[in-house]
Structure I
Amino acid sequence: MDVFVEQIIRRKLNGKDYLIFAGILVLGIVLILASLLFLPTLSLFVLVGVCVGGYFLMGTRNLEYEYSVTNGDLTIDKIINRRSRKRIMSFDVHDVEEMGKYDPSKHEGKSYDKRIFVSVTDDGKDGWYMHFRHKDFGNTLLVFSPDERVLNSIKPFLMRQVSFNAFGRR
């Protein structure tokens, strides 16, 4: 029987996002004031350009992640402002060497070629992790926020010991 499960999660805005919003707003005000002083005839065009540009720049911080599990293949896409989609990675769950609830202190001293955070929060709080070797990224740590459906669809494709360490005897 084929397995196909997908989940879309929305990343929560954090302090960095609000600083970026404030920076865009301040820069827009400075550009509008400068155009009023130096190019008063073009200030209306500058005003429209700043408003449109600010709208699109602020929209880039509106991120969602889509997890898709298809017969043991996990695909993760980033959706930017519900307009564009970018593939982050795709890999076979059989390659996972370690999986479990994410605890940052356990991974501080470990060396990874790539750390990918695609969870609800940027720090991976209340998330799960997978450690595996990826053909493009090398030794990879993936931190994500799956729901029960995604976890249950991943579980049968994990190696037996990895599944036991992550889920116990469930």
Structure II
Amino acid sequence: MSPKLAKLNAGTEEEFVAALGPVYEHSPHFARRAAGKRPFADVDHLRHALQQEVNHAPEEEKIALIEAHPDLVGRAVLTAESQGEQASAGLTDLSADEVDAFRRHNAAYREKFGFPLIICARMNRKETILEAFPQRLQNDAASEKKAALAEIHKIAALRLHDILWAN
């Protein structure tokens, strides 16, 4: 067991939420709900509990979670987590043409679905993300919402790992 997980299991709800609130973008309420399920035997148990809080949330909360994510290469002020994730995919070192392509794709995607394209930047590079836009634009809204939540869970798992295992 991660020493940090042992500490979170024994700590207050506020300490738990302060530590794990950033796992889901601007949505610490998922960590707050999971806090009541302590103690967690291991990191997988905790990850699963957090995912279940999202999966069983009302539809409007799921949409709000998706909408809480910034556009890739957008103009929003990014959380520290999003800044690092976008940088790891090479999204902070783009040519003018690449920036323009991201802006066009973001606009088309938002026009069709009403929320940003969600893709786990840390598991992709800028080229694969740009290639994903036209493919994902072919999806229907229900399929794309499901894909967005699956990507959010990947992002959350990586953030959780960082919180519990980083020095």
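What follows draws every value from the coordinates through simple rules; no lab data is involved. A quick note: this is a predicted structure, and the numbers were derived from the prediction, not measured. Cβ atoms are built from the backbone, for glycine too; each structure is taken alone.
Quick check: -11000 is what I get for helix-only ellipticity at 222 nm (-39500 (n - 2.57) for each DSSP H run of 4 or more, over all residues; to 500), calculated from one of I, II. Which structure matches?
Computing helix-only ellipticity at 222 nm (-39500 (n - 2.57) for each DSSP H run of 4 or more, over all residues; to 500) on every structure in I, II gives -11000 only for I.
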Across I, II, distance in nm of label points 7 Å out along Cα→Cβ at positions 33 and 153 reaches its greatest value in structure I
Mean count of other Cβ atoms within 10 Å over residues 89-96, calculated, reads 14.0; among I, II the input was structure II
Calculated from one of I, II, Rg and Dmax of the Cα atoms in Å, for residues 49-128 alone reads 13.7, 42, and the structure in question is II
For volume of the Cα convex hull per residue in Å³, structure among I, II ranking highest is I
